[in-house]
Structure P
Amino acid sequence: MEVQAFIEHCMQVVGTRASHARSLAHVLLEGDLRGHYSHGLNRMDVYVTEIRAGICARDGEPVVEKESAATALVNGKNLLGPVVGNYCMSLAVKKAQDMGVGWVVAHGSNHFGIAAYYSMQALKENMIGMAYTNTSPLVVPTRAKEGTLGTNPISVAAPAMDGDSFVLDMATSAVALGKVEIHERNGVSIPEGWGCDSGGRVSTEPKAVLSGGGLVPLGGNETTGSHKGYGLSLMVEVFCGMLAGAQYSKHIRTWRVTDRMADLGQCFVAVNPEHFAPGFNDRMSHLLSLHRNLEPVDPGMPVMAAGDPERKHMQTCQELGGIPYYLSVVKHMNEFASTLGVRPLLPTHRHMQ
């Protein structure tokens, strides 16, 4: 596919090992395919910039520093996040096959794309998967002015019957930063409740959020439950920064600043339902259908379960014969790739009807 080849080429031009570039391209493409444009092609320049700056390793392999039958502590060796994530999730699944549960944490990692890419790997073995990561401090805690937490995503994937599944993939902030960036790139204001300015006041201006302001926790403000999103973000730090011995909270480097390594903490869990009550997949299918069949408020907007919007977007892409992108994003990445001497660039003449 053109986008995958384009990402791989850009990464290899700056010295990334071919297999690592391929791993990154797969994750970013999956993000776009599932409709999470904030974590797809839109993010490519970040990875290239970090490799060029020498703060992300071009080559190498993660290393297990400590392990038991069901757990492991991994040193990501400052490699691309997808390389670390694939290694850790594979190890977690292997341990869960033997022990029922595999819990693997990593330090020395980098941004790994959409968290669901890793939790869903457990589905291939009919297991429950979980993935968590801390990130650069972009989120302003409830009642505060300063951003001290990352978007700190949570993903849980659980298998049902006939290939169906529950796939939760959510930031613990009200929204992912990439969505604000896309709005800013398109010159569009953001909805109220996504972010705040440098004084901690709610703002609908993307530039105010991106320049001195920050995102707000899931819930928006304290009245509408932001303290819950704040608590979930700290929970992710427990699993990632604390357990893995990685950087955490405001000690993680500033987003897009390339003065030092990120040293992100990440957590990957696999749970084998066979070691618990029988009939897990049947019950999951019933749970999903119970909610999908609820009478909706609007007949044109059926009730969905986590993972359904992504499946719908993937079906749309299949019908279109490709992934639709904002032209502004494609042009931005082409301009960036041109500075690297990359050819061919992505096509910009195929407009959707």
Structure Q
Amino acid sequence: MSGDIVQRFSTLTLNIKPLSRLPLLSDLISSSLPSPSPTVTASQVPSLFREPYILTGYRPVKQDWRCYLLSLFQRHNESLNVWTHLLAGPVLLLRWWANVGALGYTLDASSLPLSLFLVSSFTYLFLSVTAHLLQSHSEHAHYFFFFMDYVGVAVYQYGCSLGHYFYTSEPTWRESYIGLMFLPGAAFFGWLSCAGCCLAKSRYRRPYPLQRKICQLIPTTLAYLLDISPIVHRLFTVSWTQEPSLHFHALQIASFLLSAVFFSFPIPERFFPGQCDFVGHGHQIFHLFLSMCTVFQLEALFQDYARQRDTVVEVFGERQLWWACVSFPALFGCCILTALITMRHMNKQLQGKQDRDK
């Protein structure tokens, strides 16, 4: 009996031995996917990809596209730029569902601006993550993905303006000249900020002159001042003790202003060149504060929506709400068209550069 058992065990061992020679799943995955190259210094990448005072942590150009996707898990100087906006998405979703459970939500005409705000938030987060993750592939990719990033910024601006107008604005503000021109003005300045950023990116070369920053900041500043005007009016005319959402609105303004400071000036890396290459440079801090601004906006707009949802259709009319819904994809389309036209112009410049190099 025992001999029979030993014989069966020996047969099983022989049958298993060939399986040990089969490649493991981890081996198959590692052999089929390319590994991102180690990061390099600023002098080893074209000037287009170099950032002021950031000396190391650059990904080499011309790698396989999959290398840049896998660089999501690599340590480089764009890592936190990617992760700050990538993690903001789940945070927004969690806060959305928490507010749905606590304050309620129904998909109808009254909730359209709130829904479009969420769509605009995910749009700018996704396009920003894509730009920072993939732009190092080539000069063509760098321009294309950042032009798309500017589209996301414009769409987000307009999504914010819809929420501010329909849920936060006061009747006295809506009757003012600014209030009467607010929605068409917000759409125009949203497009203008996209066009201004695309123009600045395509026209100026490193080291960037001050004119480039001005070309970016003037349209985006005008758009922000208009978009935030109903919030500012309400902060100064309504009691904060009666409206808890005003605290979140104040926090979103503070977060945005801080993000604008770190976007406009290369701090703190200006004072510590090479010390903030991977963690702590200004653009990362800009991303962090902008993500916080979006979360605070969601909290504020959800509370404003809960307060206004029973009267918003009566006050504004269902037709105006649906018109706002139509204008959102229209602006999206205009911004994409602007980015593609600018990209076509850049393709001619890049092709001319290649021909000259030959």
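Every number here is computed from the coordinates shown, using simple stated rules; none is lab data. On a predicted model such as this, the values are computed, not experimentally measured, just so you know. Cβ atoms are built from the backbone, for glycine too; each structure is taken alone.
One of P, Q was used to compute relative contact order in percent (Cα under 8 Å, 6 or more apart), and the answer was 19. Which one was it?
That value comes from structure P.
If helix-only ellipticity at 222 nm (-39500 (n - 2.57) for each DSSP H run of 4 or more, over all residues; to 500) is computed to be -24500, which of P, Q is the source? Walk me through the intermediate numbers first.
Values: P: -10500; Q: -24500.
For helix-only ellipticity at 222 nm (-39500 (n - 2.57) for each DSSP H run of 4 or more, over all residues; to 500), the value -24500 is produced by structure Q.
A value of 18.3 was computed for mean projected area of the Cα convex hull in nm²; which of P, Q is the source structure?
Working: P: 18.3; Q: 27.5.
Only one of P, Q returns 18.3 for mean projected area of the Cα convex hull in nm², namely P.
By the measure mean count of other Cβ atoms within 10 Å over residues 289-296, tell me the structure among P, Q with the highest figure.
Values: P: 11.5; Q: 22.2.
For this comparison of mean count of other Cβ atoms within 10 Å over residues 289-296, the top structure is Q.
Volume of the Cα convex hull per residue in Å³, for residues 129-320 alone was computed and gave 169; which structure, P, Q, did it come from?
Details: P: 169; Q: 142.
It traces back to P.
Once mean count of other Cβ atoms within 10 Å over residues 81-88 is calculated for all of P, Q, which comes out largest? Numbers along the way, then the final one.
Details: P: 25.5; Q: 19.6.
Biggest value here belongs to P.
To which of P, Q does the computed value 22.2 (mean count of other Cβ atoms within 10 Å over residues 33-40) belong?
On the way: P: 22.2; Q: 15.0.
Only one of P, Q returns 22.2 for mean count of other Cβ atoms within 10 Å over residues 33-40, namely P.
Using distance in nm of label points 7 Å out along Cα→Cβ at positions 49 and 161 as the calculated read-out, with 3.7 as its value, let me know the right label among P, Q. Can you show the working numbers first?
Working: P: 4.9; Q: 3.7.
Going through each structure in turn, the value belongs to Q.
Which one of P, Q has distance in nm of label points 7 Å out along Cα→Cβ at positions 113 and 281, as calculated from the coordinates, equal to 3.9? Spell out each step's value before the answer.
Values: P: 2.6; Q: 3.9.
Structure Q accounts for this read-out.
Using FRET efficiency 1/(1 + (r/R0)^6) of positions 41 and 305 (r between Cβ atoms, R0 = 41 Å, to 0.05) for the comparison, can you identify which of P, Q gives the largest number?
Evaluating FRET efficiency 1/(1 + (r/R0)^6) of positions 41 and 305 (r between Cβ atoms, R0 = 41 Å, to 0.05) on every structure, the highest lands on P.
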